[in-house]
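Colleague: As structure tokens, here come the structures.
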Structure I
Amino acid sequence: MKFMRGYVAVIDRMNRWIGRVVMYGIFVMMGILLWSSVSKTFFLPSLWTLEMAQFAMVAYYILGGPYSVQMGSNVRMDLLYSEWSHRRRAWTDAITVFFLIVYLGVMIYGGYDSLSYSLQYGERSPTAWRPYLWPIKVIMVFGLFLMLLQAISELFKDILRLKGDDIPREVI
């Protein structure tokens, strides 16, 4: 129990900090897209802007995902869930989080394989700009790993709730 509470505290704090920093990535994307519009209107169009905005969006989305799960901001079908007891919710969440952990394990395995291929062969995008793809793949694997850590944290929270040890949600 003590290990679980410590794990939850450390992982939640880390993912909260990363999520808060990454949320400003929206301004990076806005800047890239603004430059794209300005360069297409007044100068020669830049080759890199659209793909760089896509890379920034991937980083924003994948690194902000664990924070979103932690805050409960993910979309959830609430046809029956809100009527259930806290114990039944904890059981349902624990089962679904277990499947999420398995899924993330498979995704990390595939992502790591793709990353190692990208590093080994110097994989580049097939566009005119032709950037290396390994930097965004590193971010993707790292983000999936953070999501796995957060999913384990959520599983621990559900187990603690089932044992009667309620984890208060910290004020953000």
Structure II
Amino acid sequence: MAKNSLSTSMRVLHRYLGFFLAGIMAVYSLSGIVLIFRDTDFLKKEKQIVKELKPGLEAKELGQEVKNRELKVTKTEGDLVYFANGNYNTVTGHTEYKVKELPLVISKLTGLHKAKSSEPLFFLNIFFGVSLFFFVISSFWMFMPKTSIFKKGIIFTIAGIVLTLILLFV
């Protein structure tokens, strides 16, 4: 009787938590797909930026200021330092460069995956991760262990784990 009660409780929790998380899962899945293409210009728009920076910056400092860790100086002509998509005046600090950014809404959505522990989204990510793990565990209470559906489910679970490990290590 206790097993049946636990099974029923897991099924009910699985069902209602699933309904609650359906919207979150839709957003995470779409933003995750977009995030896969972060190394391309997919959906990105070019934006011109003009800044007045501190004069006399070295290439590494300039890269930090323009948020480009891989900044490489391509040429220097007098006071002007040129880098990919921009230039910097070492005397005045005047800087002009172009960046490619996702539209605001899509940028916010992809931020879900990049939330740090100091940001409010951290709590949503923890809740979501724990909920997904609960789905993994509770799914094994959806069918009786002696049924063929349960046994096939175990085979599919093992196949999913093996495929993931292959993709991780190959």
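Laboratory data are not the source of any read-out in this text; all were calculated from the coordinates shown. These numbers come from a predicted model, not from an experiment. Cβ atoms are built from the backbone, for glycine too; each structure is taken alone.
Colleague: For distance in nm of label points 7 Å out along Cα→Cβ at positions 43 and 115, which structure out of I, II has the highest calculated value?
Modeller: Top value of distance in nm of label points 7 Å out along Cα→Cβ at positions 43 and 115, among I, II, belongs to structure I.
Colleague: For the read-out helix-only ellipticity at 222 nm (-39500 (n - 2.57) for each DSSP H run of 4 or more, over all residues; to 500), a value of -26000 was computed from one structure; give its label from I, II.
Modeller: Source structure for this number: I.
Colleague: Computing mean count of other Cβ atoms within 10 Å over residues 75-82 for each of I, II, which one ends up highest?
Modeller: Comparing I, II, the top value of mean count of other Cβ atoms within 10 Å over residues 75-82 belongs to II.
Colleague: Just checking, which of I, II has the largest value of relative contact order in percent (Cα under 8 Å, 6 or more apart)?
Modeller: Once relative contact order in percent (Cα under 8 Å, 6 or more apart) is tallied for I, II, the winner is I.
Colleague: I have 1.07 for Rg/Rh (Cα atoms, Kirkwood Rh), calculated from one of the structures I, II. Which structure is it? Please list the in-between numbers first.
Modeller: On the way: I: 1.07; II: 1.21.
Checking each candidate, the match is I.
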